[in-house]
Structure I
Amino acid sequence: MSDERYRERQQRVKERVEARVAAAQDTRGIVIVFTGNGKGKTTAAFGTATRAVGHGHNVGVIQFIKGTWPNGERNLLEPLVVEFQVMATGFTWDTQNRESDTEACLAVWEHAKRMLADETLDMVVLDELTYMVAYDYLPLDAVLTALKNRPQHQTVIITGARLPSGYS
């Protein structure tokens, strides 16, 4: 193959690669779900959020269930202007008051809906959300509607051990 023909071929390869790279720059957000038994789901979510903040992205966090616990991730991220909204009732198995837990969940969900509609937020973490749906504190349809209507660029991370059917 001549040098000229080689350069032409490589130019075509370069154009195809550059077109794929340009297409990959689309700022479409995704939904990430960390679920399963054991530890690590919240840590994975906050690790991803920390990385996003480090790259200059705006992040909001909603915490269901664990709101009264001291939280190293929150201590790290709040000073970096990450907004936290916390359901400060503690664990639902400690409160044992369905009405109170449902009210607290719905109050925090209002903040979550606001964050999910906020064009300035690049990422929203919904920590322990799956429990709220599994325990019937929050209707699955409300969650799916908010996720569907969020800004196109926004990534959402959902955590919790019980993933109700219908999320996929």
Structure II
Amino acid sequence: MLGGMAARRALRRMQEERRGEMIAAAETAFARLTGGAWTRLETEPGERGGEELWAIGDGRRVRIDGLSTGTRGQIYLALRLAGHAGFVAQAGPLPFILDDVAETFDDTRARATLDMLGELGGRGQAILFTHHRHLVDMARAALPGVRVENLPRRLNGGAS
């Protein structure tokens, strides 16, 4: 019984340490994605259990549900980038696949996203699906040697 309690405490401590590392990595990515407008992420216990995530920047502290759709998308992307980096450190290179992640981002933040994906692509494989022509044009301008594949409109032979 005592051994089980010690093991559970050790597991919780390990989870907290890893969570702290992931939040720190997400914070760095989020700051880059937002051009430094948001510089920190914090978690705190939520009102109904679980944890709430807060963004901090320019003297403001805002719970994520109070942020714009685009900025919430950048937090989600930052968390995914941090999680991917942590997993790759343990398991080795894996592709990072995104579908229209930047559709609600302004051009500055979309460019920052493409820059980060370009860096990730230098160490592994980054795949971005989009139907937004301006993002394709941005990728071509920002990432020399980027490979763009145009998929047919209907992959299932035209059936709806």
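Observations
- With semi-axes √(5λ) of the Cα gyration tensor in Å derived as 40, 17, 14, matching label from I, II: I
- In this comparison of I, II, the computed figure 3.4 for distance in nm of label points 7 Å out along Cα→Cβ at positions 28 and 84 is attributed to I.
- Value 31, calculated as relative contact order in percent (Cα under 8 Å, 6 or more apart), assigned to which of I, II: I
- Of the structures I, II, the one that -17500 was derived from, the read-out being helix-only ellipticity at 222 nm (-39500 (n - 2.57) for each DSSP H run of 4 or more, over all residues; to 500): II
Since every read-out is calculated from the coordinates, none of them should be taken as a lab result. Worth saying up front: this structure is predicted, and the values here are computed from it rather than measured. Cβ atoms are built from the backbone, for glycine too; each structure is taken alone.
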